[in-house]
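These are the structures in question, set out in turn.
Any read-out appearing in this document is the output of simple, stated calculations on the displayed coordinates, not a laboratory observation. Every value quoted in this text rests on a predicted model; they were computed, and no experiment measured them. Cβ atoms are built from the backbone, for glycine too; each structure is taken alone.
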Structure I
Amino acid sequence: MSRSETTFPKLLRSDLLQRTIQKYFGSSLIEVIHRPKSFVIHRQRENGDRVVRIVVLPPRGCTSDRAVLLNPHPEARTAKTFIYGTIEPSKKGYKPVVRGIELRYSKIRNFPTQLQTPYAIYKSRLCDKVRKSWKNWFYVVKENGWGNFHSLVNLTSTWVVLVIEKQLLDQKPIRIGELLKNLTKKQANTLQKDLQFITSNGDEVFTHPAIIQRIVKLPLSVITPILVQMLNVQETGKHQNCTFFALLLKLAHRDRVYVRDVIKDAHTRKTAPHYYLADLQKKML
């Protein structure tokens, strides 16, 4: 089978990738997330402050939606990556990757983001990049904030398998019960279903405009603090936090000052992640 004929479903069925999945997840149920430039495999139920992701990069693929983008990772205290190597369905082992994966990262914590999202465009004066090889673990996020914005890019013409291990920051509980009481029973039930859809599917919700419209049309005094609370959701590779971030920006089109004040209050009381609240305030000035 030529490399051009290799597909992710064929790789997923291969003995080699199945052995790697078994090594990290055992008999646990797994989920495969299809991102624009990569595939992410993780446990369906992730518990505790340590999570593991198996990332499969297609030729010229990357962990962000586009090669020029850097993703924010404020949920990670630290994160490190191991490059297993190139993979082909018929092979019994990985082949070494030598300087074939490029880590692109921001050198500063307060990196300028795009207007409508928390993502950032790679800028050579504020960023750096380094080529990595197989065999040794390397950090992509450090505790001092280094690498908070980063992306891993496959420079090769082959499929590559990586493993990412993250230590998460303490998660704040999501408390929206009292707020839901300010809606009608029908509104509250529908909203809970919509929020669960986003929690399960992340930014896929933007292909369902009816859900978006239902959420952003709810009373600002109720939906704004609810979406702030939802910034505490655990990220599983589907950009859930960034989705709730984008919805708050949509709310600001209705009343920018009110939404900004709610976010400012949450920032002061530390009821949601600092990074998202600070960046939202900047965008609403």
Structure II
Amino acid sequence: MAIHELKEAIQLLQRVPALWISGLVNGILLACIWLLYNVAGAFFTSRLIVIFGLICVFFVTGSIALIKTGSGGIMEILSGGTKYFFRVLLPFLVVIFILALLVIIATITFTLGGAAPDTSDISFLLLAFGIPAAILALFLDSAAVFEDRKIFDSIRRSIELVTTKFGNVLAFIVSMFAITAGVSFLFMVVWEAALYDKLEPITHYTETQMQAFTMDQLVTLIGPSGVAITAVILFCIALVLIPLLTTYKACYFRSISAGAPSIQQQTTGEFDSKGRWYKY
């Protein structure tokens, strides 16, 4: 499961401390989203998520650029993020647009067939189209930075790598999920231990009460101190996972792309009598 690339990523994180900056920034933003949600509500927070998301893309892109060079600091992250920001953002927007278009077409098709889809059906469609799209577009950010690909070329390169090395990529995805689950579980244990006294009443809930239990009830149960502790835990999860997964994926892309040269489209043209090539 790409163990060599994981070791390489860990060594790179140790050698280039600036790679942790993306985790620091994203952790602060994630904690802020959680706190704002509990203070200002979902309406105001949803507006800021878009801005925070753009900031996250900027620093992750800068980190990939820093991995490409193998050394540097905050200035290299800022310059790399500035240089490759739109090369990474625009392909993601294209994929999201295509995904949304497919869901809309499927919804219209069901509606014309007399079976108007409800919320659960739309959620199923998002998963049915979203999971394959996410897998196929997995390496478009790395392709844009490492190989200086443009918008559609980075998408094509990602699809090319995933389809030609699907078994290896699938094992890599499983390893990423395992890392995410393991780190999240460890911090959730810390969260439950810190809030044990506040969460203890939940253990006495009946099955009916558990099914009706909501996020708002959880926030009320843990109180302001619990909300603050949750923000710290979310910060720590992002601080660890984002630099680790970003570096891991970049190292893995560099490994598989080295053995998978890009398929270039044949240019139409001809040789003249002196052997000179003229393309049309």
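Looking at mean count of other Cβ atoms within 10 Å over residues 79-86, point out which structure of I, II has the largest value. Numbers along the way, then the final one.
Details: I: 20.9; II: 17.6.
Top value of mean count of other Cβ atoms within 10 Å over residues 79-86 goes to structure I.
Using relative contact order in percent (Cα under 8 Å, 6 or more apart) for the comparison, can you identify which of I, II gives the largest number? Going through I, II one by one, relative contact order in percent (Cα under 8 Å, 6 or more apart) is largest in II. Taking distance in nm of label points 7 Å out along Cα→Cβ at positions 7 and 191 as the criterion, the largest value within structures I, II is that of I. Determine which structure produced the value 17.0 for mean count of other Cβ atoms within 10 Å over residues 95-102, calculated from the coordinates; the candidates are I, II. Label of the originating structure: I.
Can you tell which of I, II yields 6, 27, 33, 22, 10, 2 when P(r) over Cα pairs in 10 Å bins from 0, in percent is derived from it? Intermediate values should be presented prior to the final figure.
Numbers: I: 6, 27, 33, 22, 10, 2; II: 6, 21, 29, 24, 14, 4, 1, 1, 0.
Derived from the structure labelled I.
Each of I, II could give helix-only ellipticity at 222 nm (-39500 (n - 2.57) for each DSSP H run of 4 or more, over all residues; to 500), but the derived value -10000 comes from I.
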